[in-house]
Structure P
Amino acid sequence: MKEKLKDRYFLLCVFFIFFTAVIVFQLVKLQIVNGNKYYEDSRYTALKERKVVAPRGKITDRNMVPIAVNRQGFTVHIVKTDISNDEFNEMLLNLVNIFEKNGDSYNNSLSKYLTFNPITFNGQSEKSIRNWQVSKLGIKDTEVMESPREVFEYMKDKKFKIDEKYTDEEAYKIMTIRYEILLDQWRFDTGNSLCIAKDVSRETVAEVEEKGHMLPGISTDIEPVRQYIDAYYVAHVLGYVRPITEEQYEKWKDEGYSRNDIVGQTGIELEAERYLRGKDGHKRIDVNNGVVLSEGLNGVPAIPGYDVVLTIDMNLQKVATESLERTINEIRQKGGNKNFGDANAGSVVAIDVNTGEILVMANYPTYDPAVYLEGPDNKEAQQIIKALNTDSNSPQLNRAIQGKYAPGSTFKPLIAIAGLEEGVISPTNNIINCGGSFDVDGKIFRCLEYPVSGHGNLTLTRALETSCNIYFHKLGISTTIDKIEKWARYFGLGDYTGIDLGGESKGIIASKEYKMATFNDVWRPADTAQSAIGQLYNNYTPLQLANYISTLANGGKRFKPHIIKKVLKHDGSIVIEKEPEYEQIPVKPETIAAVKAGMVAVTTSIDGTAKDVFKDFPFEVAGKTGTAETGREATQSSNALFVCYAPADNPQIAVAVVIEKGVWGSYTAPVARDILAEYFGLNKKTGFDDKVVTDDVIFTR
């Protein structure tokens, strides 16, 4: 019995020894013999990371009417898988064919430097191409290729080892996606997901999901896509977003920007980029040999960008834009003296005189920024963009802050202020004689209305009402150009307003220094005479003119105009709320009152140059017309301007209108009239028409 028991223990021990040996053998095989293989396999059955794009902040008008929002779009992503180079290239071609079949675009940074059909360097400079080959393709500086065909063959045969069975067109499609990966190779090699196509169709998403077994490493996701609403009316203020440029990326990469980011390029989209941009999150995805098994594991949510509320009133903006376009078309059809029928562009700015908030900033021609949201494969959109870039009428130019115009007679209120403040005239003693002509050092200036007999003795009010040039020639000379320049600068002319939009022009003040620096010539009294009626070197933006009139309206508070009203978090809490900033200039109340009387006479008196435009208004409007010569009057119409504020006795809003080749200043006043009627609700109360028909004029005022 004892012997049998001993034998059983022996057998049991042998079994355990054998079992242990088997386990040890398997461990050795797993960890040592096949360790590298299983390690590589494990890399493709792992948790990997995908960026979650943060929604860009919304842009609204002052009444929270949406202008720029986001919609949900589909994206396509790729992660690294354990397939051969040939299999990888084949898979990418299949994917591109799906995109193209469904009319979808995909990321194509390569086309900036290398195009297909024809194969070119896309107009890039020799230096740019050299830097690109060295920095992006890893080519030695001594081996840089001069021919685009050479670069094409290098990328096809050596860089990406694309099989000869593919046509050049197919090879280029493969190269396009391979190049996108190359730009972010480190993230791709470390198992992170890269986005290779944005805003694809539902058909593409369905096909990618259905053919997942044929597209290892490819998956789809949802991402916010920018969308514009009625952006045509506010294009130059809004701007647009596009893929980040190389220059922007180099400048912002340390702030977390990537090469595939969509960022602001112009307007508020660019100016408020730091507010609008959210903070991207990330999510973990479970990937098994290229197949996404699950998403959203222990991720970090994206934080939406801040919303930007503008000072613009979209309803007023639409009225202004439509009135500007309509008025320009009407001027072209008017005919009459000195009208070549060539009015073609213009701008209008309206400001809240008590805050400096921009209520309207409209330009004609304008454009639809939504076209810039389309991908490079949208041929129609690309043709529109090309046409915008080559249009001689410059529809992309924000004339309100970038256009510079001689102010013409709209400068005369400033001359009146300078003369009053410097004691040349006074509110009670301001008569100057207009005899029809005026000799200044041999140069004869003539009264445009009465060149022979003249107006006779004129008060300041009457001079502004009739816009008599002789009166202001004489007043300007007596005041001197130095004093005129001083007061022009007080009112912000010829200097940056500081508006929160990029690209603002400084403008030009006629001065001794400017003439000497520009023409190497001394200043003469005749120069002062010309400057005093808003000619010679004076050139200002519509925004500067509007702000000058706003400053006059509110009694001398020169506000810093702004177009961003406030910035909000996505939960509605306030991040920034703009407070009015202004400088009080040393102008006397009686000076303002004297000038106001003349400007009111412009719109109310029988000889006023804009007497019919506001005749049905329930309050008085202080205004001034201006016709500015350009020196091309033999073949082109003069520029036309109108400035005003209202109500004259309790100013709330100031308006400046400029129409290029608009013939006469009075022709532009209906634009201001439409804005004021809408702002004060007069159309609803009185049943006004949307436009005013004015009588032709036969002299410049």
Structure Q
Amino acid sequence: MSMATPDIYNGKKRVYQWTYKNPDEKILGYVGRYEDDDGNKDVIPFFKKKNGQYVAGIDLNPSPLYGLNHLAKRQDDAFVIITEGELCALALIRLGYDAVTSQGGANSAGKADWSPFENIAKVIVNPDNDGPGEKYAKDVYQSLMKVNHDIEIKILRIPNLPESGDIVDYIQRHEPDWDGYSKFDQDQITSLRKRISKLLNKAEEVPESWLSDGMADSDWLEPSSLTESDLLPVKPFDEKMLPKVLRVFVKDACYRMQTSMDFVAVSLLVGLGSLIGSGCSIRPKQLDNWAVIPNLWGVCIGHPSLMMKSPSMGQILSLLKRLQKQYFQLYEEQKVLDEIEKKEIARQIDEIEKKIDAPLDLDDDSEPEEDIEQLKKTLVQLKLQLTKTIGPRIFVVNDSSPQSLAHLHVTNERGTLVYKDELTGSFVHWDRREGIQERVFFLTAWNGNESCTDVKIGRGLTYAGNICISLLGGIQPDKLLAYLNSASNGGNDGLLQRFQLMVYPDLIGWEFVDAENDNEARDGVYSIFGKLAKMDFYEYGAQKSDFDDRPYFRFSEEAQEYVNSWIIRNRKKIENETNNLIREHLGKYNSLMPSLALIFHLVTIADSEKPKSRISEVSAKRAIYWCKYLESHARRIYGMISPPSRTGAIHLAKQIKSGNVKSPFTAKDVYDKKWSGLTKPKEVENACNILINENWLKRGEPSKPTGGRPAGVKYYINPALLK
């Protein structure tokens, strides 16, 4: 090994030199170990350069880790060992382990750059057997938590080590001839790995005391005010939730109307979903044939006049009506052509019928010029063409009976959007006996892939092969509250939960604005509408089903990982949810998320006009974020009926402010006190979840189980509330 460090430093001889390299094997600097004859040691960094030579000192802040070049070659699922010092790290590296350390000894963890651990899943920290070693391990833990909160960290304390002993001492106990620096032979590697692997399997959980210490005051956000009259908070709308081609249009419309973007964005997605309708589906899993139709139901909730619900929805309805007018003109032209075609078909039918009805010449034994059976088949096809129903493409209807909507779907197989400016009337009607049939029809039409057969005396038979309804409307909060109270008292059949795009935003600050429309942005969105309305999905990358004739898309492999993870998380969230209305609402997100992803995907390829068979990671992530955003609105809306969890959160907040709850605490610490609304574990857990969202609490790791009892989650109180 070439030596870049001096042989002698401060009267001590160099015994070893460690080379620090970056992941690309570029040298960053060196660390030399120097000892005198009495065994006193100095570990000196040489990272500075003078006249082309490395000199003592380091000016890198944060400082690099030792072992980065080896870390870059690790397997994705491999754990990493963090030691206290280069000597230990190199020993483990030579034994085939992935190991690193920070430069500078026991006090160096807080000065090191731990960003390479952002995507590492598991770490084992191996400190020296002394007080400084414990401090080092704790500092490493807290540093790692700042860059990767999901990382699994365990502590390896090797038994029977001398004071200040480390892994090198352990190795030398079993290999006494090893000098601490040399490489190992294969027999030594095999033997030592067996021993060390047993030690690693006994690595311990992080001490509970470290968890609260890791939540520094600077890591907390300001706790929000919490009063009984407050609505639950909602996530603000972010324009990045939409594909770029849609953003300017939404921002411009909302600026001119001085209203939040939520209503226009939700109306836009319902409109886009209605244009795709049952013409295309998404299969959210890679192998399963489970398919989702992207029609959506949206409701805009807000006080009249101030919130501008109807004008916001009107921005999208105007585009659909403009498109409908264009298609109606095409239909009028097509009717003329159809009349000409029908006359020609009628002439062909007349000729064929004459041939079929012509008397046979019994004396003629030659082969007939035309096969009578084939003529009959042709006649059937021609008569079917003659009776074929045609109609204009209808993109939006204001209101209509189930019979009329079923008839409409005979010639509008993709479906249509039903707009109801004030949904309260429909909710009331559907709750009455005379409205049951209509209610059932809409509940069925939400699926987007059901057929409808209507037989009535006087009207005859109406058969629609596919019923697909998108629904958009508004409602006032007080009128919705009455319906929510009914649903929470056993009158819920899942109707409200089908309004997956349900938003109740905060009232924004208002100012007088008189500005011109951004016509370019509007026309850009209208162009997307037009492309989706006539899109041949196969030409844009859709796959053909072996079961039906509906094109479908799937996620890319990269996107599928995020989707699968989200499906699992949503399932667990549903299982743990105590509010029945919210549980059912979150259950509908299993179709909402892929529907949104498909809409974003088709909007993107319609804009670029570049076919793409797989839905991207970007579209999947955007859809998942929409679900988080919409969940916050759903919790606000269902929270209007004063759920016990909200009341419990307010009561718990009062006890925290009064000093009756100490940090950290468990749910048992609270429900044992029998405070109102906080007498059961689930009540306390739900109250804590609300306070976490309000920045009052943070959830720590579960405490260790004792006496056979399950572990309990520790909750930490925002230090600002304890002052």
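Computed from the coordinates by the stated procedures, all read-outs in this text should not be read as laboratory data. All figures in this text were calculated on a predicted structure; none of them were measured in a lab. Cβ atoms are built from the backbone, for glycine too; each structure is taken alone.
Structure summary
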| quantity | calculated |
| --- | --- |
| Comparison of P, Q - label where mean count of other Cβ atoms within 10 Å over residues 262-269 is highest | Q |
| Mean projected area of the Cα convex hull in nm², for residues 478-605 alone - highest-scoring structure of P, Q | Q |
| Per mean count of other Cβ atoms within 10 Å over residues 430-437, the highest-valued of structures P, Q | P |
| Label whose coordinates, when helix-only ellipticity at 222 nm (-39500 (n - 2.57) for each DSSP H run of 4 or more, over all residues; to 500) is calculated, return -14000 (choices P, Q) | Q |
